[in-house]
Structure I
Amino acid sequence: MKSFTRFIGTSVLSLLALFLVLTAAMPLFAAEAEFKTVSSEALRDMLEEKRAFTLVDARSSDEYQVAHLVSAISIPDKEFDKKIALLPKDKGALIVFYCNGVKCGKSKKVAAKAKEAGYTNLVIYPDGFPVWEEKGYPIVAGADYAKKIETSKFSPAKLKEILAEKKDAYVLVDVRDEFEFAEGHIEGAINIPAETFAAKSGVLPKEKGIIVYCNSGGRSYSAYRKLMKLAYPSIFQAILAEWKEAGFPVVKSQL
């Protein structure tokens, strides 16, 4: 009986010791699972102060050619092996990666490959190009940067039909200012003002169609372009003035 008791006691102590080892290791694994991040303002300061680091654009080569952050080099995920020589020889050098915002996983994929290659000082800029551009920070623009795009537009009648029959498959976004939204908006719409649209776009699901609208089309066109850069697959535009002209209602809300 005493031998059995000693066996149980030894087993419990062994299990307890194993538990303590695993518990101690868990924070380490959690820390390694994610990369450090940098804010838009901090990255801007790093560039302005000419700090020594390498800035990597993880988007496609075509996106890089259209526009990119000042001093960034292009290393897309699929071209990593071919372009790894662009990274510093010092494996401890600071490298910052970015792509198209919080829902874009390209920067993490490229950072993970850099980590596998032995680089240790890796940071993600999660806001990415759309927010950087929205804040008016310096970019290098290519010849196609200001090229006009054709938007997919919904007529008032089509929009009304969608809101009545397929509203769960879409998110309707009023990109006007908050006070304009309060004075009268299409029922069911959420409000994300155009000037902060990219920064607040994380609430928009990529699995749904996104419909942006404003009074006459200017601000919703800007939001539409930002959604394209954020790689949303299903984007549409509507015009509030046309909605009202068709005799369809708007609702008011309080600020």
Structure II
Amino acid sequence: MNTLCKNLLLLFLFGMASQLQAQSAEEIIRNMEEVMRGNSSYSEMTMTIERPRYTRNISLNAWSLGNDYSLILVTAPARDQGTVFLKREGEIWNFVPSIDRTIKMPPSMMSQSWMGSDFNNDDLVRESSAAEDYSHRITGEEEVDGRLAWVLELIPKEETAVVWDKVLLWVDQQEYIQLRMENFDQRGERVNTITFSDIRPLSDRMFPHKMTLIPDGKEGHVTTLVYEVMEFEREISPSFFTQQNMRRVR
């Protein structure tokens, strides 16, 4: 084989490898979202907000359907009971029972704290999609708590408005479980780290029942989310996710 043919072959193989890696990165993200979210779900959770001078617990029930619909109901403490957050086809709403008002949340509020926790509104209501709103690439692999994981870098697409300027994800190579996430701002500084633990069987998959978010530069600040009930592929209709139902759901 002459030099020209060898060079052309190398260029072809390099191009194919780059293309396969890009496809593989997207496939990993989509498989991860399927494991972590499913097509539909119902969950009951306890969120614990730790601060240097106090600890606060919030009980939540949540429903989701695909990427377009989600509803979160606060069931405790009593002062917040009945508060509801709704995502429906790109619009986010919040019902506040104490003032009997439903408020539409603008995109600018997605980066704000959710119920005083270290999570933001986008983390919980999930306005953005890792698969759809970001470009992805595999940067390497690392072991996380005894599990070999892909390390993926996510950069937001120009046409999408998202909270983070860069996201790093660690995804288990066997079960496609999300193991770790690091979020970065526009200055390239890490804002927080989310770890996923207490991985055990759930229905047809392995699933992390605990999420722990630690913000950078805020000593003594930790928010933990523990899943007490989690049901995937639950039969649920888009008609459940309405402003009218925000007042009725219990």
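Structural remarks
- Structure (I, II) behind the derived value -6500 of helix-only ellipticity at 222 nm (-39500 (n - 2.57) for each DSSP H run of 4 or more, over all residues; to 500): II
- Comparison of I, II by distance in nm of label points 7 Å out along Cα→Cβ at positions 171 and 203 - largest value held by: II
- Among candidates I, II, the computation of distance in nm of label points 7 Å out along Cα→Cβ at positions 91 and 155 that gave 6.4 used structure I.
- With relative contact order in percent (Cα under 8 Å, 6 or more apart) computed over the structures I, II, the top value is the one for II, the highest of the group.
- Label whose coordinates, when P(r) over Cα pairs in 5 Å bins from 0, in percent is calculated, return 1, 6, 12, 16, 18, 17, 12, 7, 4, 2, 2, 1, 1, 1, 0, 0 (choices I, II): II
Every read-out reported here was derived from the displayed coordinates using simple, explicitly stated rules and does not represent laboratory data. All values derive from a computational prediction rather than experimental measurement. Cβ atoms are built from the backbone, for glycine too; each structure is taken alone.
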